[in-house]
Structure P
Amino acid sequence: MSGDDMKQAAADLECPVFEDTVLAPSPPLSEATVAILTSASLHHPDQPDFGPADISFRVLDRERRDLVLGHWSQDVDQVGFGVDLNVVYPIDRLEELAAQGVIGKVSDVHLAYAGNQFDLAGVQLDSGPQGAKLLKDAGVDVVLLTPV
């Protein structure tokens, strides 16, 4: 499938509609705690890799840069990540924004899911709310999504 074919196929996908959405008030960005949520199947070497149909998430430590890209899709080019992890996990850019006062602070914890899922019900009903609770309990105000 060519890139143009993929773009057209994606353009034709129906966007899900969520009946119950919650928009929580957040502080100004300059006071907000920001976390990353990536679908790049990232994990630390001492954590289990993601398996097929794995709807769980991995908690990523802010201080650690020893990340493994566990995406097994042939459509994911891992070269960019190999050169600069910020391509899929912009932790250093968030650190810079915090140092500049653009954001309040960077969360100590971040989340990674496996993005190559075909049945999202488990994420929507189980691991998604669990991850959201974990971030909320960690004091996160804003989540930066990096879809891969």
Structure Q
Amino acid sequence: MPAIAPPDTALAARLRLAVTRLARRLRKEAEPGITPTMLAALSSIGHAERLTMSDLCAAEQVQPPTMTRVVAAMVEAGLVLREPDADDRRVAWVRLTAEGKKLLERSRRRKEEFLGRGLRSLEPRELTVLEEAAGILERLTEGRA
């Protein structure tokens, strides 16, 4: 007789699938021509205002050669500037350009508009549940659960 999965396992599977599908759907709302990796890096840079390449690699959990290619593509697209550190020429700082900021804001706005359209179709009780769930998901992703 097969073992019955505990409720937390079933819930974990449902959450994984729902979050994966939502993330996929939100990626479709992103700016055309920008990869998810580029968008994630832009977001990290925008949040910090400027990052070293090492810090950006750590934030995005990628190896330096990968991030070097991503940043080079973003520099070429005019989305970020890569500047050497004034005191240590081995260190490179990355910051958003005005165009990078605009692209990031447009992408966020499109995604939030998509979610907003869906939220408008929900009942007040469902909105309350989602508000609570958002806090719980934030704790889970921040490692505070």
Origin of the value 40, 24, 18, where Cα extents along the principal axes in Å, for residues 34-105 alone was derived from one of P, Q | P
Consider the structures P, Q: one of them gives 22 for relative contact order in percent (Cα under 8 Å, 6 or more apart) as calculated from the coordinates. Say which.
-> Q
Answer label among P, Q for the case where semi-axes √(5λ) of the Cα gyration tensor in Å, calculated from the coordinates, equals 25, 20, 17 = P
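Which of P, Q yields -6000 for helix-only ellipticity at 222 nm (-39500 (n - 2.57) for each DSSP H run of 4 or more, over all residues; to 500), as computed?
Of the structures listed, the value fits P.
FYI, it's all coordinate maths here, none of it is from the lab. Keep in mind that what you see is a predicted model, and the values were worked out from it rather than measured.
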